[in-house]
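Since every read-out is calculated from the coordinates, none of them should be taken as a lab result. Everything quoted here is computed from the prediction, not taken from an experiment. Cβ atoms are built from the backbone, for glycine too; each structure is taken alone.
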Structure P
Amino acid sequence: MELSTLFPPDVVIVNATDEMWTTPLCREEEKLIEGSVAKRQSEFRAGRNAAHAALRRLDAPPGPLLRNEDRQPVWPQGFLGSISHCNDSCVAACAVAGDLVSIGVDVEPLKPLSTGVARYIDTDEESAFMARHGELPRRLIFSAKESLYKCYYPLIRRFFGFHSVSLDIDISNRQFIFTPTETCKVAFPQALEFHGRFLVWEDHLYTGCFLTAVDSVTD
């Protein structure tokens, strides 16, 4: 599966099937979307059903995937996960905790962001880089920072804005790293190694980030 290249082999990634968008969840999970609009309900069901499918492949204990006070999914003890969706695609990535400390995934359509939005996301250096590389997906910076945020937030439990980090993108290897900018007000854990990857597959852009122990093997 093409999406598997975003992560090490021990990460299970599931792209939601059409049925997953409409299949009801357990009572506890359905209660979380009571009163939500139909679009929100279908996105939530797709994400949770995809995550359950990934966790089953990892032999995780069954049970509802609820959410904490930050509205983040509560994964089974000893497991990691991340969910992302756009209008017509949803993906979940899960893994056993260990050498892998955290993961984040994002999916985006290939169309550009709304006019003017990019200036709130791209640093000046990133804007110049994207202008030089018209072959890259227009949402690459946005998506990479979304997956980066999903990867770090469970560890630091603090919000950091798009301009808090600047990306260095390796086009040939479809990878990226980041550095905090002068405006960054959060401290990123130094004892972990960061990995970021991206790919275009079936009319969508996917980015994945993962953190490992510094001395662990990731490929």
Structure Q
Amino acid sequence: MACTAKDVMELREKTGVGMLDCKKALTECNGNMEKAIDYLREKGIAAAAKRQTRIAAEGAVFSYIHMNGTIGVLLEINCETDFVAKSPAFQELGHDIAIHIAAANPKYVNIDEVDASVLEKEKEILKAQALNEGKPAQVVEKMVEGRIKKFYKEVVLMEQEYVKDPDKTISNLISDAVNKIGEKISIRRFVRYQMGEGLEKRKDDFVEEVRRQAGQ
């Protein structure tokens, strides 16, 4: 049973979980709302999302420099208490995410931050590509929807596959940390600096390097 955008929004309102996780839950549960809620709770996602409604005014700014100073990242992550902000688990999380940002080069923290004009332009390009591929008009919209999800995974930090463990997204990584630490944790902002030209070509090598170091 296919789930609708309305179903996804309803589940998101009930659980506070991100849209992609909601859609996955509904798909896994054949569109059954109650089973989808249980699914999210069993995965620990709903519990983490509930904590995310709390106020996180503490935290830390992390920095990471790579490749002899040619790539640098500044990252702010918030939590609820100064005690957690200074904990080894929180410090390790910040360090790992800073490395991920250096390697994966996201442009936004969350989907909501993607500028509407950027999104519309991307949809137009994807639609033109699908039509040029000779796809029937009636399936083009579904193709565009699927490719927009891929676009999000490329440019949105929370939707990206974690470079040290591609089976997890950064959103999953945060949820795991919330469940472990027991406080709300949120990525507020980041900035990534890159010096010189031609380094984009070396980005994939950097991703592989990080994965090798993590034993992937």
>> Taking mean count of other Cβ atoms within 10 Å over residues 29-36 as the criterion, which structure among P, Q has the greatest value?
In response: Q
>> Quick check on the output: -17000 is helix-only ellipticity at 222 nm (-39500 (n - 2.57) for each DSSP H run of 4 or more, over all residues; to 500), derived from one of P, Q. Which one produced it?
In response: Q
> Which of P, Q yields 17.9 for Kirkwood radius over Cα pairs in Å, as computed?
Replying inline: P
>> Tell me which structure, out of P, Q, gives 0.90 once FRET efficiency 1/(1 + (r/R0)^6) of positions 93 and 141 (r between Cβ atoms, R0 = 30 Å, to 0.05) is calculated.
In response: P
> A value of 1.3 was derived for distance in nm of label points 7 Å out along Cα→Cβ at positions 109 and 181; which structure in P, Q was it taken from?
Replying inline: Q
